[in-house]
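A.B. asks: So, here come the structures, one by one.
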Structure 1
Amino acid sequence: MASAQKIVNELKKQEITHAVGVPDNGSARIYELLRSEPDIDVITVTREGEAFAIAAGLYVGGKKPVIIIQNTGFLESGDAIRGTVVNMQVPVVVLIGYRGYHNRDTNGRWIDSVATFLEPTLKAWNLPYEMLETDSDVPCITRAFEEASETSLPTAVLLIGHST
């Protein structure tokens, strides 16, 4: 499991101004730490699709947001992703909690069906991503910000397991 503090430290290195999304069990500690940062505003939304529209508006207004959501909410957000951050070419990084990644039955099949859809959906939408499972993976956040900046499109970091 990756340390929430190390994730937040990496986000601070990227000079994010806002964290937008819906906290869940896996991201709760990240949100808690972000709320204590005086230079980062945390905006919670009622639906994940709203996070993409708000992040796009923040970007247009000269801010640097990050979106933090769970895979179920990411899947719910398809039209918001297409209609805002992709069409508007918003270089936003999305941290996506990979719910169900470690929950497999004895045959290796995912028990939580949402785990089966995340990566194929990211690939179908041509959204690049990396996995973050341990502290040694935390630098992928910086790579995601670099790729988003180079392409002017969203990139994803998949958070595997719960942050501590």
Structure 2
Amino acid sequence: MADYTERIAACCKQLRLSSNLADRAMSQKGKTNQEYLCKLLENEIEYRRKTRIIKLQNSAGFPKRYAPEQFRTDEVDFPDGVSFESLMGLDFHRQGKNIIMYGGTGTGKTMLSILVGIQACKEGIPVRFYRTAGLINLFTESHQNGTLTALKRKLNTAQIIILDEL
């Protein structure tokens, strides 16, 4: 049994599959060889999807994470044609549009922006969250260090950029 684990692990490495696949291969059940293989590969795909979401959320730079049920939609005035659901559905992104949120302090702009960003990450869309002052400092430092082009490339990898006022 251990011999198969090592051989499967070596094959996974050569095929650039996760090492977790080798571990799961020893516990996966299936009535036929085809069912076994199909379940094993489907589990690998799901593992990679979850891992990608975690990486996207970690690299986004969110200062805090929220759950959608924490947001109080009854305290926000959305413009015509825009709703909490349409924002969480990323309709604006699919339509190639931008969002600008404005309002008084404590009205939920940052929270809503983060929720939209988290949802985008769940759909595999790269996001970057910046405070305005932090982004300006980043541009200034990059310009002084001669790495402005690299910073621009990094910014271009994000499909959604959230810029917060603080």
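Any read-out appearing in this document is the output of simple, stated calculations on the displayed coordinates, not a laboratory observation. Everything quoted here is computed from the prediction, not taken from an experiment. Cβ atoms are built from the backbone, for glycine too; each structure is taken alone.
A.B. asks: Please compute relative contact order in percent (Cα under 8 Å, 6 or more apart) for structures 1, 2 and give me the label with the greatest value.
C.D. replies: Between 1, 2, the highest calculated value is found for 1.
A.B. asks: To continue, here is another question. Compute volume of the Cα convex hull per residue in Å³ for each of 1, 2 and report the one that scores greatest.
C.D. replies: Result for volume of the Cα convex hull per residue in Å³ over 1, 2: largest is 2.
A.B. asks: Please state which of the structures 1, 2 yields 4.2 when distance in nm of label points 7 Å out along Cα→Cβ at positions 33 and 121 is computed from it.
C.D. replies: Working: 1: 2.6; 2: 4.2.
Of the options listed, only 2 reproduces it.
A.B. asks: For which of the structures 1, 2 does the calculation of helix-only ellipticity at 222 nm (-39500 (n - 2.57) for each DSSP H run of 4 or more, over all residues; to 500) return -17500?
C.D. replies: Answer for the origin of the read-out: 2.
A.B. asks: A follow-up question, please. Which one of 1, 2 has distance in nm of label points 7 Å out along Cα→Cβ at positions 25 and 41, as calculated from the coordinates, equal to 1.4?
C.D. replies: The correct label is 2.
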